[in-house]
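Next up, some structures in structure tokens.
What follows draws every value from the coordinates through simple rules; no lab data is involved. The shown structure was predicted, so the numbers you read here are calculated from the model rather than taken from an experiment. Cβ atoms are built from the backbone, for glycine too; each structure is taken alone.
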Structure I
Amino acid sequence: MESNTTKNNNSGNKATAQTGTYTDNYQSLLVTIEQHVATVTLNRPEKRNAFNDEMISELTAAFEQLGANDKVRVVVLAAAGKAFCAGADLNWMRAMADYSYEENLADADKLAQMLKTIYECPKPTIAAIQGDVYAGGMGLVAACDVAFAVKIANFCLSEVRLGLAPATISPYVIRAMGARAAQRYFLSAEVFDAKKARQLGFIHDRVSEESLDDVVSAFCKNVVKNSPEAVKACKTLLHEVAGQPMTEKLIKKTVKGIADIRASEQGKEGVQAFLQKRRPAWQTIE
């Protein structure tokens with residue numbers, strides 16, 4: 001998703017911009033903020049946006065910073081070039097071949113922490129998928145809250161072809177497509193298209209190449225209209241409730257959740273704005 005502002009120019013304005021270009025001397029990412037929407041673009045098109053240790057570190061830092069930025073209400077994860085993300089970079093994988101077991105543990109933990117940071121980002125996260133998604137790239141998509149993909153995009157959990165397993169990304173992928181579908185695609189490494197990804201629930205919609213930016217932009221505008229605190233509470237609710245048994249403990253947690261949000265400043269403001277037929281404060285403050 002392109003912004004009207006200039007992309008990362010490595011000017012060294014570290015995390016100071018609240019709107020427009022947001023730069024932190026990233027080498028593998030472009031990060032912009034405009035009208036409360038941050039866009040993080042994977043920017044290694046010549047490598048099909050395959051990630052290495054540098055990109056993993058930068059993604060972790062970017063989502064931590066954007067999650068803490070009060071001017072940001074939604075984060076879009078996009079990519080430059082023909083592929084969204086081809087998984088792990090081959091040169092990085094060659095280097096890992098000589099790692100000790102302890103080094104492999106440490107390296108895998110960095111990837112796991114990056115995915116966790118995206119998944120737990122307090123702002124809604126949107127994957128704008130303009131091309132193919134393979135292996136670890138599936139984890140990036142699954143860690144986001146919402147995913148839109150172009151119709152020509154292909155998807156593949158290809159790890160078993162290399163004698164590996166999608167272990168680190170598995171919690172997110174299984175949550176996104178369901179255990180039954182994951183059983184098939186983890187084991188077969190079959191390539192499936194955007195139509196199948198939509199049927200599985202891995203993505204929320206499939207769109208034309210020409211309309212992807214517009215679809216993502218329209219969705220973000222809808223999110224920005226909503227109470228930031230209520231949206232944050234919804235993300236917490238989804239993480240805590242999904243897949244849980246209907247116990248008395250869970251019911252009490254949901255009761256507390258609605259009581260807390262009703263008593264909050266934005267909860268009170270939202271109800272009053274509705275009753276008075278006016279825009280709530282969070283829609284009028286830029």
Structure II
Amino acid sequence: MSKVIFITGASKGFGKLWAEALLKRGDKVAASARNISVLDDLKAEYGDQILPLQLDVNNRSKVFEVVKKIENHFGRIDVLINNAGFGLFGTTEETTEQQARDQMETNFFGSLWVAQAVLPMMRQQKSGHIVQISSFLGLTTLPLLGLYNASKFAVEGLIETLGSETAHLGIKTTLIEPNGFATDWAGASAVQTSSDIADYNPVRAAFAESGDNPDTWGKPEATVEHVLNLIDSQNPPKRLLLGKIAYQVVNEVYKKRLEDIESWKEISIAAHGH
């Protein structure tokens with residue numbers, strides 16, 4: 001049975017790739033982007049099966065209007081793939097106030113607005129699956145991505161909480177946590193802070209060198225089958241890492257965190273006071 005999928009950030013990268021795969025297999029797709037002309041090719045091929053929607057997720061009232069349009073057009077939303085977001089590269093100290101606010105506005109608040117907008121319909125349906133695109137950097141960090149890391153840590157807490165609030169209503173949540181993939185995320189879609197503090201040059205050099213290894217970047221096409229399987233799963237995971245780098249790094253980070261927790265266990269318990 002075909003599903004109705006709402007995908008934000010569908011103009012390029014994962015969003016467009018997954019939208020096309022869903023359409024190809026017969027699902028109905030509401031695809032939003034800031035510039036919907038980039039969806040003209042999918043509209044020409046799939047006609048009424050796709051509903052292109054102009055949307056800036058930072059605009060909360062517009063988000064609710066768009067969800068109402070989807071309801072009027074398709075009658076329901078079975079799955080939300082909340083994919084809108086961008087990367088901000090640069091050191092924490094060099095980040096301007098506006099850059100910091102813009103990063104949180106899109107990556108965190110934009111995700112919140114879209115989730116809030118679809119929830120009334122999903123509650124009424126007593127079913128739904130909110131798939132939030134996070135990052136393995138919502139579980140660990142890399143230098144030069146401080147505000148991006150923070151936005152994804154915030155998204156992780158938001159969606160995990162949402163899942164605990166809605167499970168009894170038949171609404172499921174999944175956080176997808178990719179490592180770096182060969183999309184436009186680190187290219188033209190990214191924003192750069194200034195780099196005028198020379199003390200950080202060694203950090204910048206090490207970061208640039210780590211990105212030179214082509215094996216670091218996953219192949220976006222390899223994710224398609226697994227994302228479709230996730231959407232079809234009757235018991236989807238709360239979290240799904242995408243990419244071998246994400247798996248290896250997060251696995252090591254969590255082992256070290258548990259070691260630290262255990263090594264300070266006695267102090268942690270004593271600090272309770274009774």
Structure III
Amino acid sequence: MTDTALAGAPSAPAAGPVVVGVFEPGSPDWHAARATGIGGSEIAAVLGLSPYESRFSLWHRKKGLIGPVEETEQMYWGKVDEPGICNRFAELHPELHVSPAPTYAAADRPWQIANPDRLVGGTELLEAKTSRDAEGWGEQGTDQIPVHYRCQCLWYLDVTGARRCWVAVRIAGCEYREYVVDYNPVEAELLREAGARFMHDLAHDVRPDIDGHSATYQTVRTLPEGLDDVDVEIDPLLRFRFHDAQDAFWEAEDELTACKGELLDAIGTGRRAVVGRERVATRTVRDGRTYQLLPARTRRTAR
């Protein structure tokens with residue numbers, strides 16, 4: 001990608017989009033179609049908002065330095081459940097025509113890829129999701145969905161020119177909800193600019209900084225091959241930072257253990273710890289005894 005293309009990134013989406021093909025999600029052809037661009041599930045990683053992928057890991061994946069993301073159980077069941085969730089949406093909206101969607105690319109930005117789950121009528125999209133709990137999902141009928149899914153919806157809308165993306169989600173295996181994300185040109189432009197910068201850095205071998213994302217650490221672990229039995233001198237500042245982080249971790253671990261003990265003591269034989277309507281943690285039991293305490297939060301959030 002050229003610097004000129006980067007400078008032109010904020011321009012509005014062109015007429016189109018271009019149909020790249022029809023691929024089975026997760027298939028070799030599907031991966032190949034996305035290899036030289038950024039898909040909707042990847043733009044959140046570009047922005048540092050994905051719980052599954054970091055900018056660092058995505059950059060190395062696009063470079064071919066690490067393999068494709070390995071399919072997890074959550075990803076597998078999300079793929080398996082997609083048709084059923086889409087069918088439920090269609091049943092509840094007989095007035096809307098729901099049909100399969102191909103893979104698209106923006107007309108003037110072939111690196112901007114969209115793989116919507118379904119088309120709804122001629123101007124809307126549908127995304128099907130599964131979630132183990134309601135964390136991050138707001139009031140039904142609103143656009144209050146996890147931020148990485150919002151990025152995905154806006155990315156798809158920007159590519160296709162559609163004006164609305166429905167999000168149908170099955171929570172905890174049995175609760176069905178619907179949300180709507182309408183096209184927002186300001187947010188779409190921010191995503192487009194971030195995507196263009198990422199593609200520019202990819203083309204010019206500008207490696208992202210190492211951050212605290214678990215996907216970044218797993219990538220760093222994967223990159224070197226073999227073992228040389230040698231000592232490598234490092235910056236003393238990195239040593240101090242590492243030792244300080246170790247100390248802080250051990251202190252935080254002790255505090256977390258104490259908090260979990262007090263939470264379990266406060267719960268007693270109850271199942272959940274709550275503050276008002278906010279769930280804090282859930283107690284699970286096996287053979288009549290506490291098995292574990294599951295926090296409601298899976299990522300650090302602003303207070």
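For mean count of other Cβ atoms within 10 Å over residues 123-130, the calculated result is 16.9, so let me know which of I, II, III that is.
Only one of I, II, III returns 16.9 for mean count of other Cβ atoms within 10 Å over residues 123-130, namely II.
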Completion exercise
Computing distance in nm of label points 7 Å out along Cα→Cβ at positions 75 and 211 for each of I, II, III, the value 2.9 comes from structure I
